[in-house]
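Following are the structures in question.
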Structure P
Amino acid sequence: MLDGKVAIVTGAARGLGREEALELARQGARVVVNDLGVSGDGTGRDTSAADAVVEEIKAFGGEAVAHFGDVADWNDAQAMIQTAIDSYGDLNILVNNAGFCRDKMIFNMTEEDFDSVLRVHVKGSFCSLKFASIYWREKAKAEGGPVYGRIIGTSSEAFLYCSVGQPNYAAGKAGITALTLSTGFAVQKYGVTANVICPRARTRMTDTGGLLSEMFAKPEEGFDTFDPANIAPFVAYLASPKAEHVSGQVFTCCGENITVVGRPDVTTPENQFHNQGQWTVEKLDDALGPYFASRKFGDGYALPGA
């Protein structure tokens, strides 16, 4: 489906990013494999993992090149976009997947824990999107018509469920969602689509050695629900010509299931309360008090399976 297309996948050396890069290449795309090679908490650096993915792609006849830049670094992100253009003459697909976790309760989280996670997820997505959008906008103007552009942002159900112990990660993933959809509205007139996926899969982020590892463990037999390879075909679909009318959407994807979350819709609120004239505290209590009296904090936001 993707013959002749050029893709960038950030954080593509392991886990979801690796599977996505491999699948895009199998579908015919030429792929820039971006990864710093950091550990699950964002420390360290190892370029061999990205090189290994490039070699995997070349082994089955695909084309790929590694890029070791930091997506949250202004110059590195610009260089990454240019790498695709210099290597293959174009850029058609951007999959923002790079990220890591530093999970702690809010009481124990340090400034560095917060800043580093927001940096890679939100600023990393922003930098990549900015320079990709500039390229598509200028190309559309030069050619006098729409270009082929696909944006896939990787968010998480952590932002939907406001996961306890992940205030930085949940905030970062909420930021990715808003940033990706906002960018999509800005570039849609140039022919670019933008969607967000919230994948549930077994990666280094779930390999914590505790309950999370048990939840995502590989089964001894039967379908492996949390195999990250399950997510890759959906990313390839969103990147393909077949999904030209799919844009501005949020999806959760896990195993055999794809769920269209859509996006916040202010036209269909949960409930609405009206008062003739200015509200008073007493009138607010009369209206809202009974409505919330029977509800507990967090209703509707329980973690999956909880």
Structure Q
Amino acid sequence: MTETVKSLTLHLGLVLVLLALNWLLPEYHHGNLARVMVLATYAIGYNVLFGYTGLLSLGHAMFFAAGMYGMGLVMRHLGWTPAPALLAGIGAGLALSVAVGVLALRTSGVAFMIVTLMFAQSIFLTILYFTTYTRGDEGFVIQQAERVLAGIDLSDPNNRYLAALAGFALCLMLAWALVRHPFGKTLIAIRENEERARMLGYNVYLHKLGAVVVSGTMSAFAGALYGVLFGYVGATFATVQYSIFPLLWVLLGGWGTLIGPFVGTLFMFYLIDLASGVTSAYMLVAGVALVLLTLFAPQGFMGVIRKRFIRWLP
């Protein structure tokens, strides 16, 4: 069996396991896993930029929020149905990622991190400024009757789970195809040695811009999907916290691995969920876990597995 077949089997196997869990999990964990899959989709988008290209963004929440508000605002104020509204959210993320990429990639290293953070804060403040339309910190609810796609009620737990799985599977397999494509391999080369990639004749700037656009658009899709599945659009999702979360998920699960973002999101979600039931300082518990993992498994869970056991893991 070739490495390609092994890799494809592994990732399709994960999708099939998640599909089977739709009928096996109790109600509480069923709802949690649906949420985890959407957030893992966001982490997959972030991983394209950070894990495979080596660009550390501290403002990725702006793309998640762009997708969420791009979808939510047209449903709330223009009466659009979920299908075109999702496309509007994806389009908003695409446009924003192109604009941010063109400007932010004029910098590198720490400056790139700061610029992305500044852009994200600008988007957050814009949301708060146009309170008439966005309802600011309060946000707004998308009514259950509006969340119907092709006759399917997305507020129904079973349908919501399957829709979350479909979105996750789509982005997972797109990322799988991307890292096996020459474009993806070039991104990895840029991550490992940017100057050498440039000397070999690759247009580093255009490849980085492509990575920002792919990453931002995937993250916007996750934001739009989250809003329509869970029926809420709020400024909280544009805060710095939601820019840090995908970084933590990717670091925990294994940056530069395809399954890593899902593993990291699942681990962090349940760690916070369990810790919050014990102490109000649940983020301290998450911080300690991250420090320990950084010390003893700096490549994350899946990174360690790839290094020691499954070397063909993409």
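Rule-based calculations on the coordinates, nothing more; no lab input. Computed from a predicted model, the values in this text were never measured in an experiment. Cβ atoms are built from the backbone, for glycine too; each structure is taken alone.
Numbers at a glance
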| quantity | calculated |
| --- | --- |
| Volume of the Cα convex hull per residue in Å³, for residues 53-228 alone derived as 148 - corresponding label from P, Q | P |
| Read-out FRET efficiency 1/(1 + (r/R0)^6) of positions 13 and 77 (r between Cβ atoms, R0 = 41 Å, to 0.05), computed value 1.00, structure in P, Q | P |
| Comparison of P, Q - label where volume of the Cα convex hull per residue in Å³ is highest | P |
| Test item: mean count of other Cβ atoms within 10 Å over residues 21-28 calculated as 23.5, pick one of P, Q | P |
| Comparison of P, Q by mean projected area of the Cα convex hull in nm², for residues 149-236 alone - largest value held by | Q |
| Origin of the value 16, where relative contact order in percent (Cα under 8 Å, 6 or more apart) was derived from one of P, Q | P |
| Structure with the greatest value (metric FRET efficiency 1/(1 + (r/R0)^6) of positions 37 and 165 (r between Cβ atoms, R0 = 25 Å, to 0.05), set P, Q) | Q |
| Read-out helix-only ellipticity at 222 nm (-39500 (n - 2.57) for each DSSP H run of 4 or more, over all residues; to 500), computed value -24500, structure in P, Q | Q |
